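Structures given as structure tokens follow.
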Structure 1
Amino acid sequence: MIENDCKHVAMESTGVYWKPIYDILEELDDITIYVVNAQHMRNIPGRKTDIKDAEWIAELFRYGLLENSFIPSKEVRELSEYVRYYKKLNEDKAHQITRIEKFLQTHGFKLSSVITDIVGLSGKKILNRLADKGSITFLEVSALISKRIKKSPEEISYALNGSLSINERKLLKKMLTFLDTLERELEELKELIFEVAEPFKESIELLSTIPGLDILSSLYVLGEIGDNMDSFPSAAHISSWAGLSPRNNESAGKKKSQKIMPGNSYIKSILCQCAWAATRTRNTRIARWFWSHQGKIGQKKSVIAVARKLLVYIYYILKTKSPYDSALDCVAKNSG
């Protein structure tokens, strides 16, 4: 490409195949790179080979018909790999806890009915005792549980009226060992994430001032959009990119109800989780808005609306480098 004085490169964003090419070309200052959503070029007659695909992309580019996808900086992409892997490990941990709970239920132990967090401090002690002995007595329960546990030792003992054979105890030990490994990996990975996220320290602190966001969720957000909002002309643009804007379906002056647009599934999932947290944050306008609207438009639509509000806050906070202010609710209302 350099020998042929190529100044522009356009490619489809198919899977992950474009990424190594993009990483190489990104180092060249005199080449403009376009990464285009493959869906925007579907159903084109005659596209049967890679060569014809390339020719068609080149023709569309020459006529200015390609829309470049948002590709964050190298630092943001590296952070994204870390936080996405952390999210995946967290999901694996949740699945492992579910397996342990199902195993206990199968053998007559109803631990989750008396202790909310079965892998918390008290829960872990009980699980380790079951893995060692196969059963647990009232006196052992009394000695192992924390005073913070709401249920009485009698109630907990009654829920643990089961027994495990030697082979079943071995299997439970394996399950607990794997859970410990996941928890250890998560802690080590979190430390690495903070190292990778050092350039975004100021932005993390700013985002953490928003109701519903903490340091970890702020890292998730920055791993998807970065902290440079110049790629998005307005809050409406980033909301559309994230898939948090309703479709435009108006005909003959009539507006019809429509589902939200497709978008970045990672940021949408993160913001919806943050939205739920924001609705439980006391004495905030965003929580009051949710509880006053969910009865009118439904819980799911209200959560999506709150997620969009959060993204608008994020946009303006990163744009202005200012902490959250409840007055931003007015901005969210009028931002389109």
Structure 2
Amino acid sequence: MRVSVHPRVALAGVSAAVAASGFVSLAVGQTVSDVHAGLRAAADSDSANWPAAVHDLYRDLHEQADLSGVEIVRDVRYGVFPAQTMDLYLPEDRGSELLPVVVFVHGGNLDDGDKSAPGAEAFLFGNVATFFARHGFMAVNANYRLAPDIVWPQGSEDMREIMGWLRTENAESYGGDPEQMFMVAVSGGARHLASYLFHRLSQMVRSRTGLNGAVLISPWLATGPEEVLRQYYADEQDRHSPFELLRAFDPDEPRVPVLLLSGEFDPPQRQDSAAQMYDALCGKYGDCPRFEQLNNHDGYSAVASFNTADESVSSIVLEFIRAQIP
């Protein structure tokens, strides 16, 4: 098999042949370094279709990935609305001991996205859940409702519904521990997760949900597509932004540990969002959350790297989550 990459991507240091179409072809057996070189070339050329370039660059690594030992239960409903569905990923060799639970929440500018990425359904975003199931977790790959069909705060309420469904015996019925749950979200999904963490009316506090940690990957917390923000927030975007919610949040409420990940290739506004949230959390609590800069990545490629030989992101997230488990 050979993989085609967006025609504007030129891979330094990759053994490649330029096809007549002008696409760069990657031979089977590419290395993680090859993929990172391809991502850098795509970023440097301002690739017009970054997701497609990411899909093509990671496809070979995903075809080499080990998917064994994981049972998948698809399209489990956690609410009454059609979009409120999740896929459960469970270790096949799980014993009687309850497993910690990791929920992954996809991105998509609040009005787009799915737990299966268009054009890469075979490996995104089930790869994140597969990774955690293969490391001894019950993992969840969740959908949620999208704008313009919802308005504030219904996105963060879907985060609450996911946690509530897992908390009320459902996690335990699949072998998960409702007292040891974690959420990992990217981009617009991270905006909903951050809002859930700091909005009293959306959240059931940590002592009642078992939420022991949150990972925000390339969080989109401030600016964004104006039309979508108007649809979701009406005229109250500033009032209901994650930063304002954090400022108003009672510091004596139970605190959920946060890991912030910012990609080298993220748009500047998104990098600013992560830095601003870091500063806001430092100022709120007097100590700072863990913050990591992801070299050779943006949020999308960071998520695509899970359950491949590229452990540059997954190892950081796994270490953080395991550190929160007593």
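Read-outs throughout are calculated quantities, based only on the coordinates presented, and are distinct from any laboratory measurement. Because the structure is a prediction, the values reported are computed rather than measured. Cβ atoms are built from the backbone, for glycine too; each structure is taken alone.
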Distance in nm of label points 7 Å out along Cα→Cβ at positions 115 and 131 from the coordinates reads 1.3; which among 1, 2: 1
Answer label among 1, 2 for the case where volume of the Cα convex hull per residue in Å³, calculated from the coordinates, equals 221: 1
For mean count of other Cβ atoms within 10 Å over residues 139-146, structure among 1, 2 ranking highest is 2
Taking distance in nm of label points 7 Å out along Cα→Cβ at positions 147 and 235 for each of 1, 2, which is largest? 1
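Upon calculation of mean count of other Cβ atoms within 10 Å over residues 75-82 from the atomic coordinates, which of the structures 1, 2 produces 13.2?
2
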If you rank structures 1, 2 by distance in nm of label points 7 Å out along Cα→Cβ at positions 35 and 307, which sits at the top with the largest value? 1
Of the structures labelled 1, 2, one was used to calculate helix-only ellipticity at 222 nm (-39500 (n - 2.57) for each DSSP H run of 4 or more, over all residues; to 500), giving -10500. Name it. 2
